[in-house]
Structure 1
């Protein structure tokens, strides 16, 4: 007889248990306010669910959380079961429990019509998800634009003076290179997450053949305006006073880096001018060493970022899904995924 039991509860009413189990299995603890933000989002189509693993005494020793998020698949709106906070106490690892938990989740989602499910898991969870039938769609790729390589150069050259000179020359060359990218009449402005012009941009955005998360005002405000710990900045790109795209970022002063969470333009031929303008007007005017953006490997902007000066860096993150049908609607659609899809 199997000594392990599985159960399902809402997040509401079990907040302390989720926080404890999640933080017991992470190097970096989360706050209660972050989990409330994640699981009680106004955009959710239904209450979030927590799938639990119990030991023979009934204690909760593992879990996975599911929040329902709106995604467009070739102009049709679905609510993906976005999975996260996968946790299993150390003493119970290596026993196949994670795989059994995912099978339990699969059965429940199949029975209740809750698929497709979507996750960007850590490497340990990837193996268990794959063995439970979750499909590996494609890896995530880090793109890095180096603004100031001085610190890395000083580590290699052991000379602050030489590294400073090299960094100064490099920044001047970068500035010259960015000025060579045609602006195509684009300007940028700071904006609120639920800016009316961004709302109009998203309303008219062409979603054909894309798998992309919804960016309507209520979601933008939740994602970037009321985050409990991150102070996001929103930039909108204008062409003849019309919003043609937007970008959101987070500045980490401790590591002197800007992380771009969202970047979306109305047309591909505006991607390089907009990104070049952002680096020139924002990146070069801050005390940072790099600008980073993470996207799925087949993202339509990937090649454009490389031509703009970003360097590709492999990551250990992948997109995995369950219950995604093999219809033409999915098969012919391209993923449009970035850091904003991880709800962090």
Structure 2
């Protein structure tokens, strides 16, 4: 099959990593894969490093014009976001190819235009059961569930050593997250959780990797809570998956989460996870694979982080179960095979 993977995001976050993983896995299975992305994006750079052909665009308008003229050269157009779906559906009368959307976010869609473009997609994939249920409530039926894939990253020992020396001198434990400073990630609850943990112990630092529109608000809250030397905000870091072995606990405080693919990196590196039960995180961390709290429950997050830091036995049991689950359900070959089956089924009925 000739497959076009489409992702115009400028950032390098979970969705872009999943685009890369899917492209690499399908190419390894013998398919001809091209990635359509924004000019000079990090996704373009990573694809080129992996030998995946890239078609780059300055924006949505140039993508739409190109799809109208060239989309018919592909067997499948695979959109990695709702904005990309818009242009694939609008140009469908020209290219007449099956259009697939992979949805990775769990907030409720709204509006007639959104419903229209979902109805005109050939297939919708949610990366978690939570997303499928959200789309069903919106009136979108026949949603397939194909989870996010995981591709192991080689730990960067030099960066890990540097990180510990810079942020955790004297052997302090590192509690961390890699999350944008946005409303849906609820960093304010994270700050309050760490303030609560700080009242229980002082043998740790918390490192919040990420950037976003709430940056200054969170800095002010950190100062208000007196956490300037405990809650560290170094900003965005490249390839965070290579430094997870430095972490003693990984934490998520999301209000909404499609799956939480960063948790998969924690699973692989046997880093225990404490999280809110937002969206797909509830299932991902079920059955002892992590410790869960209700959304916005800062006290629970603090208590669960403290429990893990205080119990080597809990650490060992949890991380062993999580890593076993990871390889069983999120291997890149398993997820790519599910996409291949879906694509073949669409072509058989076209």
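FYI, it's all coordinate maths here, none of it is from the lab. What you are looking at is a predicted structure, and each value in this text was computed from that prediction instead of being measured. Cβ atoms are built from the backbone, for glycine too; each structure is taken alone.
When mean count of other Cβ atoms within 10 Å over residues 92-99 is computed across structures 1, 2, the figure 15.1 traces back to 1. I have -13500 for helix-only ellipticity at 222 nm (-39500 (n - 2.57) for each DSSP H run of 4 or more, over all residues; to 500), calculated from one of the structures 1, 2. Which structure is it? For helix-only ellipticity at 222 nm (-39500 (n - 2.57) for each DSSP H run of 4 or more, over all residues; to 500), the value -13500 is produced by structure 2.
Looking at structures 1, 2, which one was distance in nm of label points 7 Å out along Cα→Cβ at positions 100 and 276 calculated from, given that it came out as 5.8? Source structure for this number: 1. Each of 1, 2 could give relative contact order in percent (Cα under 8 Å, 6 or more apart), but the derived value 15 comes from 2.
In this comparison of 1, 2, the computed figure 15.1 for mean count of other Cβ atoms within 10 Å over residues 44-51 is attributed to 2.
Kindly point out which one of 1, 2 the value 62, 42, 38 was derived from, the read-out being Cα extents along the principal axes in Å. Going through each structure in turn, the value belongs to 2.
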